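Dropping the structures in below, format is structure tokens.
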Structure 1
């Protein structure tokens with residue numbers, strides 16, 4: 001099958017058509033508050049006090065978001081405190097984004113008459129860019145242009161039985177059609193890492209999966225704790241999961257059965273198509289910005305039985321530019337938060353629906369969303385700052 005998307009000069013296809021303003025800060029927020037059709041990343045981390053390695057990772061995130069298929073054009077401003085670092089200059093960000101064939105403009109308070117004048121210039125540019133983007137029309141493109149990312153969270157017994165298998169079916173179908181799929185959370189595969197390593201297309205990739213797990217376990221032990229004493233989290237235990245291995249064996253169902261083509265770092269773009277494991281952390285929402293920076297044009301959160309207190313489901317898209325789907329297989333979760341859930345697979349439990357049939361329904365939901373149907377989170381004019389997945393200490 002296929003969806004209706006926006007073709008890009010680099011051969012990808014977007015499910016959305018935004019103008020992106022980066023990096024974060026007053027200028028970016030002011031432009032996006034004023035001009036419809038624009039997006040920016042919100043984060044408290046702009047590179048100051050970070051190591052060169054982490055600054056390079058921030059640059060990779062910003063460049064990747066700019067190159068995302070859902071972005072039509074980009075404005076880069078040179079007012080962030082981090083732009084004084086060589087890794088984060090506006091010129092470097094703009095140059096590497098422009099290599100994808102997109103229009104990129106730089107605005108700079110030191111050259112454009114100060115902050116107020118720069119905001120005004122940015123608004124004028126953004127309005128023109130949004131107007132130009134609106135002239136583009138969706139066209140029918142193949143499923144090989146889908147690039148999906150998934151995380152599961154607050155996992156319970158319904159996650160491993162129904163929710164994750166439905167997503168695994170979707171991933172297999174997209175990968176078979178020539179598309180791309182990301183799954184990750186290294187601490188969430190401990191206990192299932194050997195089974196995943198056997199699915200690697202080469203022994204080297206298999207060893208990379210095992211090495212990623214070994215590193216995370218040793219990192220936890222260096223703090224004086226064993227990861228198995230703090231994971232599963234209380235919400236998992238309350239939902240019926242008794243051990244990290246049990247949690248992991250349910251979690252990896254969302255990766256389907258396809259061969260694993262590589263191990264990626266956070267926000268790293270794959271060199272080809274297929275299924276990829278991403279060595280990232282279990283922090284709920286930062287993962288999705290990393291997936292979008294790696295090229296995902298749609299992302300999903302498979303939710304178990306926890307996480308319903310307060311505002312957890314009242315979130316805009318944490319992936320900045322990629323539509324975000326809430327999925328669950330838990331009947332109680334669906335009953336409590338149905339207005340916020342995009343896809344429900346609890347029918348596998350309550351109505352004896354085959355997981356494959358649920359996966360086919362999820363596929364149709366993904367195609368509809370990729371073609372322009374708004375996800376529930378996209379109807380909210382609210383988002384929280386993204387907590388970037390950075391590895392090294394801040395000084």
Structure 2
């Protein structure tokens with residue numbers, strides 16, 4: 001038996017959550033349905049001592065293609081089971097082929113496609129599953145799948161830009177760290193020996209040269225322990241960040257970091273706007289949409305703000321009011337939501353917000369990329385220059401003294 005946390009909605013629209021033991025996630029979902037609850041989020045608790053083994057993944061490109069093709073076939077009147085069987089045959093990804101096969105069998109057995117997809121959380125996100133469920137309930141599954149395909153494409157495009165922008169500084173930073181340790185552990189000791197041979201054990205060196213030589217000796221002597229300590233710090237830090245409290249604090253710290261804060265908020269706003277718009281257009285209630293969207297934006301601090309906003313909405317306030325008072329969401333979000341509430345076009349307004357902020361993210365990342373490259377070169381050049389000056393300066397000075 002495993003322990004699961006769940007969030008569900010009652011027939012009256014009230015949100016309930018809890019933690020129960022169940023043999024499988026699917027069994028718990030079935031139990032919740034029997035109790036008259038509609039599950040929104042079902043997650044298995046991971047014990048602190050457990051180690052998560054990575055599961056096979058499906059590329060976003062494959063997911064987009066699957067979603068678009070399924071939408072086309074459903075809108076053309078092809079039976080759902082036949083559509084899934086056809087897509088299973090066309091898929092090259094072996095794992096995805098197995099997943100589609102499992103979904104097909106479940107649908108043939110009478111399970112809804114949304115519940116069948118929920119069995120594979122590493123392939124279909126909570127937002128994806130809930131939108132499919134909403135599409136089934138409203139009889140607009142083909143339209144929902146089209147929107148989902150566009151949303152997944154937008155998400156993939158944003159991730160690609162962020163990954164591309166971060167690749168260069170990460171690679172250069174890694175090379176700089178390796179070069180620093182290499183110089184300090186292997187090169188500096190030899191240079192220190194040359195300086196001592198030239199000037200003798202009592203030779204006086206500049207403060208910065210002596211500091212680097214002492215640091216080099218310390219690192220050479222305790223190199224193994226330093227690497228072990230760094231490894232342990234990284235391991236336990238990552239482990240702590242995976243805990244609910246650690247993740248909240250880490251996300252809070254990120255939102256306090258200059259430059260990074262603006263990028264993260266823009267990304268979160270774009271995700272919130274596009275996901276919330278898609279759910280609203282699918283007929284999902286505001287409370288349910290906020291619950292699902294909160295877990296999709298990728299930041300626990302902002303998710304907490306959305307949860308608080310949902311409480312205000314539940315008490316009768318319009319969504320624009322708590323969003324306007326948010327500490328992190330830009331004021332324009334609340335103002336645009338107010339316009340959407342007045343005109344009855346919240347989903348249309350939110351799509352425009354998403355487009356705007358996705359463009360802002362792309363522009364900001366492109367600007368940072370052009371700045372990061374010269375900055376990294378200057379930093380590495382300065383580091384090598386300091387080490388070179390600390391070594392070559394004393395050697396040159398001692399050589400002149402010997403020559404004189």
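Every read-out reported here was derived from the displayed coordinates using simple, explicitly stated rules and does not represent laboratory data. Fair warning: this is a prediction, and the values are worked out from it, not measured in the lab. Cβ atoms are built from the backbone, for glycine too; each structure is taken alone.
Structures compared: 1, 2; top value of relative contact order in percent (Cα under 8 Å, 6 or more apart), i.e. the largest, recorded for 1. In terms of Kirkwood radius over Cα pairs in Å, the structure with the greatest value among 1, 2 is 2. Upon calculation of helix-only ellipticity at 222 nm (-39500 (n - 2.57) for each DSSP H run of 4 or more, over all residues; to 500) from the atomic coordinates, which of the structures 1, 2 produces -24000? It must be structure 2, since only it matches.
Of the structures 1, 2, report the one carrying the highest value of distance in nm of label points 7 Å out along Cα→Cβ at positions 92 and 172.
Checked 1, 2; max of distance in nm of label points 7 Å out along Cα→Cβ at positions 92 and 172 sits with 1.
Once distance in nm of label points 7 Å out along Cα→Cβ at positions 164 and 188 is computed for every structure in 1, 2, the highest value turns out to be that of 2.
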